[in-house]
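Just so it is clear, none of the values below were taken in a lab; they were calculated from the coordinates. Being a predicted model, the structure only gives us computed values, none of them experimental.
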Structure P
Amino acid sequence: MHPASEDPTTRTALAAHQVGALRWLGGGAIAVVLGVLLSVAAVAVVEDGGRLPGAGLVVVDLVLGGLVAVGVGAGALLRTRRWRRALATTSWRVGTLRVAGPAVLAFEPYGDEDAVRLRLLSTAVWRTRAVQALDGATVLAAPVGGDQWVLTTEDPTTVYGARSR
């Protein structure tokens with residue numbers, strides 16, 4: 001029984017997940033910085049007697065949107081770290097994935113284990129559709145602590161988080 005993290009494709013999929021998290025984090029930080037710079041520029045223009053209509057709304061959008069993106073990126077980064085640690089201590093289980101709805105899943109492991117009812121963690125449309133396309137397919141799954149699981153295909157290009165129901 002080899003840990004799931006020893007599989008090179010699993011390491012690649014986790015690295016890709018981490019890169020996505022860093023993109024969110026970096027993009028959010030850039031948006032906040034741009035919002036601050038725009039607010040400084042708007043204040044300078046107004047002090048000189050000029051006007052910048054809508055600048056306040058743009059500043060608020062950039063800062064709030066940036067803060068949300070930083071939160072999303074930080075959460076995904078922590079999730080990747082937790083998954084990496086958990087996959088170092090467990091192995092993949094092979095089974096069939098059944099999809100009952102956009103985020104309602106059942107993993108039926110091969111062998112004597114009972115089926116595990118899962119709910120997809122991500123609400124991103126592309127992730128939900130990618131998992132829905134796996135209905136009836138053979139997938140790999142591993143518990144990663146508590147009621148959380150990680151799913152992937154037999155050729156792991158990406159990993160999907162799920163929570164048992």
Structure Q
Amino acid sequence: MEHLLEYQDYLLAYRLRAIVGGPLRPAAKELPMPEYARLRIERQRLAKALLASEDYRDGLRRVEALTDQLNFGFWHNPGETVTVLKKVVQAGGCPALESEEGFVDALLTRSERQRVGEDGASTLARYYLGLVRASAAYLDPDVFTRLRSEIEPLRASLPLFLALGEDPAPA
């Protein structure tokens with residue numbers, strides 16, 4: 001289940017970056033799940049090999065490129081999220097980050113919304129926007145810890161909007 005949630009994290013981050021555009025625009029097409037899994041395994045293998053390598057620079061560049069392409073840690077790395085938020089502000093904002101309804105409307109397809117239902121879509125939006133809010137409070141450790149502790153229990157109950165064998169590209 002965690003691997004599917006990770007892919008779902010990727011899809012939502014990819015779509016958000018595509019909507020905001022500018023420096024956040026993804027360099028490549030949205031990855032189907034099998035390609036995401038292949039690149040995720042490659043990233044993991046390269047990262048492990050780097051730990052054993054004396055000349056790590058080329059490998060590290062590839063790991064960083066894969067990290068960016070996979071949106072790896074996008075929602076869960078507060079430093080990365082703060083960097084993204086600064087770029088969103090520079091781009092004039094993004095309705096997907098302004099409300100739960102805006103998040104659902106901008107980042108989920110109709111079929112994904114039907115699959116998870118209204119309550120599931122609301123849970124997804126509350127969780128991911130909660131991660132963004134917690135990251136925005138990153139400089140205040142007490143606020144950050146409180147906000148993260150409020151949203152972490154949601155991860156276990158996140159609905160999957162993925163349908164295996166179906167192209168997840170937004171409609």
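Matching task: -17500 is the computed value of helix-only ellipticity at 222 nm (-39500 (n - 2.57) for each DSSP H run of 4 or more, over all residues; to 500). Pick the structure from P, Q. Please list the in-between numbers first.
Values: P: -17500; Q: -22500.
Clearly, the read-out refers to P.
Say we calculate mean projected area of the Cα convex hull in nm² for every structure; which of P, Q gives the highest result? All intermediate terms of the calculation are to be shown ahead of the outcome.
Numbers: P: 11.2; Q: 10.6.
The structure with the largest value is P.
One of P, Q was used to compute Cα extents along the principal axes in Å, for residues 80-143 alone, and the answer was 37, 28, 16. Which one was it?
On the way: P: 31, 30, 16; Q: 37, 28, 16.
Clearly, the read-out refers to Q.
Say we calculate volume of the Cα convex hull per residue in Å³, for residues 48-119 alone for every structure; which of P, Q gives the highest result?
Details: P: 123; Q: 143.
Once volume of the Cα convex hull per residue in Å³, for residues 48-119 alone is tallied for P, Q, the winner is Q.
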